[in-house]
Structure formats: C-alpha cells, structure tokens
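Asks: Take a look at the structures listed below.
Quick note: the coordinates plus some simple rules give every number you see, no bench work behind them. Quick caveat: nothing in here was measured; it's all calculated off a predicted structure. Cβ atoms are built from the backbone, for glycine too; each structure is taken alone.
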Structure I
C-alpha cells in the first residue's frame, strides 16, 4: 500500500486560501455597512394626528409607512387586506375624506388631519352598511379576501353615481380584482344598493 504525502507547497497554498476566506465575510460586512451609511437614509419618525373610523389616533410612524401598514400593523384593523402591495388588485381600498384610495400606495403621513374609513368603520355598530348586506344577499364574495376592498369601491361607485349601466359599474370596479370570479354577484350588489 502506497503512503500519501503532502508537500510543503500544498500545505502553504491551502493555509493561505483558508486564511483569505476567513477574512472575506468581515470585509464584505464592513463594505456593506459603509455603503449603507452613504446610500440608505436613516428612518425619520413622524408624529401626527389621524382620524380613522371616526376615532382620533396620535401616531408615531416612520415617514415611509404606508396607510395600509399603519392600519393593519399599528392599529390592528385587519379588515383591509394586503393583496399585491403594488396598487394593482384593490384589496386595500379605503376611503379618505369620502374618496376611495389604495392604502398600499398612500403614505400614512399624507392622511394627517383627514378622515379615513376602513371596512370596520362602514357599519353602524351591529347594523351592516347596505352594501355589506347586499354582498351577503347577492353572493358578492366567495373566499372573501378581496371583499373589503370590493365593498369600499362599491360604496364609492354608488356615491359617485357610476351605476347607470352594467358596463359603467364594471369600468368603475375594474381596479378591484376577484380571484374567485364573483363579479356577477358584485355587480348585482351594487345595482341593488343603487336602487
């Protein structure tokens, strides 16, 4: 049986490589830290007053906080859903001063001194809003994930008078996606409330 021997050159090369690899993570970490200080701005904490569902809140939030994250994460009003987080599905629709907005694209600081209504604030105590009741009666939802945003947009559709025809309703509601395909029930709900 042949005895395996390692040369001094092999030992020095291997040791050098291992020593080099041991220092790479620290140098990369230091480099990243330096770049981070130059490029990424530090968090800027804001303090402001906002009215959500007729209740006033004094908020401390990062200047980059979206209305959706403020409502869901800080205030625990989880009826408003986070769907795409890019303003494409409408699941996060709320009303700001009576106008529908996509809360995932709205900075919380932009609603200072404004009235925000989420799906939780639509009902009057235990009495459902007529649109909420119509969605139940007309099967305007299936899984229910998009339903809060659909209802908020549907209320705006009726309030703004976009209920002249099925086509007009569909056009107004086109920013709200329903993955289950409950569109017929949604249109029927809107027509029922509009009458």
Structure II
C-alpha cells in the first residue's frame, strides 16, 4: 500500500496491525482518484472509518486543502498518525478518535468529499448515509459521498437528500457515489 500520486508519491503506508481493517487496494484507490480528478484539489475531505488513512492521505498528497480522519480504534489512530508523519502531510490533517456516528452528531461542517469504508457486513455504510441525511450540513451542496463496500453488501436505500449517481466494481470492492439531489421544482 502506497501513495500513488502527488507530493507524497511512492511513500509506503503502514497497515493497521491485526485483521480489523481492510485497506483499499492501490488499484481501486487509483481508479477512485481518476474518477475524482481535479475536484480533489483544494477539497475538504472527511475519511470516516479511516483505518490506515490511505484515502485521506492520497487526497492530501493530490492537493486537498484539509482532511479529517475519524476512527474509534486506537491502533488505527496510531497508524494514521504514523502514516501522516511518514508523508509529511500532518499539517493539513486532523485525527479524531471517535465513533463515526457520534462524530456525525456534532455541529456539522461541510466537506467536499466524504469517504465511508466501514467494517464489512455490519450495515454500517447504510447507517452512515442515513446519519448524513439526519444531520445535514456535512456535505457541501456540490460535494460527493463515496462508499466502499463488498459487492454482496449492496442494497438500494431510500434516501431523501442523497442520490446514487454511479457505481463501480473492482473485483471484491464496490464503490458507490452519491450526490445531493437537486431540489424538486414546483
């Protein structure tokens, strides 16, 4: 696992010890950032269930303005901190050790990209999307939410403000892209 592009290109990232996290593969991460393109430059990024911090670190390396990493596991927090130091990107980062759902109950601040990659088969991805709808203000009106799940976890959700705009499958990884729905005209 490494940083693919940008200021920290080629730097290897540490994994969280144990088997509790499943880091995004370099191939999927590269595809994700190819899709996001230049929209990541200057973006504010929220990396929920951050694990190694790989996605937020990649965003910072490619020019994101700021990244907030949220995870509740001490080993993940230590790994994120170490990876940020290795890449020299810690000045633009905030690390929050908290439950993702407790974090989303705070006073919201808008992000341009919210990346959700929770532990598999616990329904946490759908709960996170529903939390984003319950606490509006986390997603900038022109922002995007990307969910990383195992393909068999996918079920269509009835969401009031977020709409699925794309899905991409890469082997055993499914990326689901959501945007704020346009308001209905009268």
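Asks: For which of the structures I, II does the calculation of mean projected area of the Cα convex hull in nm² return 10.2?
Replies: Values: I: 20.7; II: 10.2.
Computed on structure II.
Asks: Quick one: distance in nm of label points 7 Å out along Cα→Cβ at positions 10 and 90 came out at 7.0 when computed from one of I, II, so which one is it?
Replies: Computed on structure I.
Asks: For which of the structures I, II does the calculation of helix-only ellipticity at 222 nm (-39500 (n - 2.57) for each DSSP H run of 4 or more, over all residues; to 500) return -12000? The partial results should precede the final answer.
Replies: Details: I: -12000; II: -7500.
Source structure for this number: I.
Asks: A further question follows. Which of I, II yields 12.0 for Kirkwood radius over Cα pairs in Å, for residues 34-105 alone, as computed? Display every interim value, and only then the final one.
Replies: Details: I: 13.6; II: 12.0.
It was calculated from structure II.
Asks: Oh, and also: For mean count of other Cβ atoms within 10 Å over residues 154-161, which of the structures I, II scores highest? Present the calculation step by step, with values, prior to reporting the outcome.
Replies: On the way: I: 19.1; II: 11.4.
Ranking I, II on mean count of other Cβ atoms within 10 Å over residues 154-161, first place is I.
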